[in-house]
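The structures considered in this document are given below.
Here, each number is a calculation from the coordinates, and none is a lab measurement. Just so we're clear, the structure is a prediction, and the values are computed from it rather than from any experiment. Cβ atoms are built from the backbone, for glycine too; each structure is taken alone.
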Structure I
């Protein structure tokens, strides 16, 4: 403990995306200085940047993620609203077609804030920039890890002024879902992290649209997710400036077109007309952008013997999912809360930073595990998905179907399904209490 009550002098964070920014908010109370590094030139306004290739696609901040963010950055919800976020009520403002049936439009007592990914990130980055002891350095790439005597003590970086070693008492790695993280571990002579990988082959195309006059002011989220084996789906997300972000998706070689006429035809072929109706007369703001996710990855750091002391992985470095379910930002927020809590416990007990990962990783693995279970089971319903299915996969799928049917009949089950899917409650909540009995009754009436 330093004389001023801080745990240590300096923390260095690799990555100024969502996970890195939330990590900065989590660690700032416990260190004298926080340095965040990113290879991109970070924009002064909300706009696309090269280092987040998928940021022009639909992004959802789940309700659990919003609550975690508010805990890390009190007042951030109001900042999102001031920046133009669209508030939608669950489920009155949601039209969701799932497994060939509509979700009932009931009042579940929750609301969502919807924005584009650049706008979400811009608000959070501005909040970090106001932290007195935090500094963001852009146009600075991470070249390699600096490991000494089993401890990660710094990062070799290259910035506008040349190459240098950025030393820190704690190093947080928030470098995203790409292969850069695994390559840095290998280059440092560290073993590979045990990993679960699921081949999902998701292709999606998105664009921002100006609404036709008849839909001006509409705050409605629309989702079309047909029953497998239909590999097509689509989303309409109202965002800032009274615009839409519309995404069309396909799997396993089925790719939505990137020309406007083909995009509209693809929407018209979906089993509901709602998306095609909104595209009629909508004007794209910029090009239609394609993106592909080949696999979902979960790195099991809790089973990793090679983890250097003082190294903290966060966000997509730990787990990355099918983006359809909007879990990435919310899981990163859950990881950041786990880091904040672990540091607070160390600070309260006047303990050193060595062994911090032992306090942090169990909470992180629990957060990633719930998101993985929710997304992976849906992905595995497609026979083309590559990966090991659990021995009781059929029973799990039957249980999910029973919960869907029970949610159609009972508002309390629909609310619980929302709370689990939005990471407000653990998925184990569906196995106890009155709602569990309603789901079990539906399972016995299996069609």
Structure II
């Protein structure tokens, strides 16, 4: 049964944010880590060991970790292109068409995003910015409990729109044909069957088989996320993805069966997923409870759903719809869905959300697959400051400075004054040479 909470209790339980650095790990993770790495090893220490070994030993370490962690021993890490092509052509025609539609909409959406080069002569000489694509990007595509070809499309296509020349995909050994098919649809030729922390290590450091990249994007399990955290600085990252989450803000106009279906769709991702309804309408809350119990009986991942609903999910009753929106804004969910009579009006009350889904016909599952924006979105409350994966994640901005002589001399006096206050006399001297050059 999906529990009903009042606002204050919810803030202390299902709406409470725990910093990534303070996360505790469940007994299953700790037992598995102890079995593989030895007693007393934390997941962070296990990941550090994997990273260090791959950095030092390259492919030899990758083979050991694949054998130990994935029970797989691929002859080659790189998947031959003929296998990628064959996987696409092996798909049913309706799935091919669906993936083509999704890919087309994702590409079209991101092509609308501007990447402005600009300059001005209004500040003395010429100043501006130049936007250039990152040269090499690694995309991690999960493939553990479920194959996720949609994640490949959602990560690769924005990088292609940005102009990234080299895109390398890593996904766990024996990849599902749909993942390879998504790579073929995007024209990706470099796919490596590597999963977990060892894949992140290979992308960050490079090995005999796997090229080093400049930035790594894509969500993964706990060990992938810990590995990304530990290699940051050696490579760029899109962010640290925590468990997925959806908040549905609903009023009495919402359809209980639809709201329940949306919550269940979120909960089936992972036992750690959060599926939360916030509403001022008790009758809706109780009707959704009934619908959730009824619908989940026929779902293939009902055990995962049951754990998510029990541990991380629930229904929050508020005084009014404005308070519901305020709570959702405070929580800053990866996905915030407005199942209300006036979604545009309520949207103005939500500033913090990875994706904002307005109305019951713009439900989150469409965002997962085909609406257009990338479904790689900020989790764990990071929507307070972070954005969904987008074209800007794959470019860098260079500031262009070409001042004319007169402006350079004039500003040198300003720079020298500030430098002396900071005690940086070499800075001041470099500026003084220019400021005084007109006198010589």
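Source structure of the calculated read-out (distance in nm of label points 7 Å out along Cα→Cβ at positions 367 and 399, 3.4) within I, II: II. I have 23, 48, 25, 5, 0 for P(r) over Cα pairs in 20 Å bins from 0, in percent, calculated from one of the structures I, II. Which structure is it? For P(r) over Cα pairs in 20 Å bins from 0, in percent, the value 23, 48, 25, 5, 0 is produced by structure II. Could you tell me which structure in I, II was used to calculate FRET efficiency 1/(1 + (r/R0)^6) of positions 255 and 423 (r between Cβ atoms, R0 = 30 Å, to 0.05) as 0.00? For FRET efficiency 1/(1 + (r/R0)^6) of positions 255 and 423 (r between Cβ atoms, R0 = 30 Å, to 0.05), the value 0.00 is produced by structure II. Looking at structures I, II, which one was semi-axes √(5λ) of the Cα gyration tensor in Å, for residues 311-414 alone calculated from, given that it came out as 34, 17, 12? Derived from I, not from the others.
Out of I, II, choose the structure whose coordinates give helix-only ellipticity at 222 nm (-39500 (n - 2.57) for each DSSP H run of 4 or more, over all residues; to 500) equal to -14000 when calculated. Going through each structure in turn, the value belongs to II.
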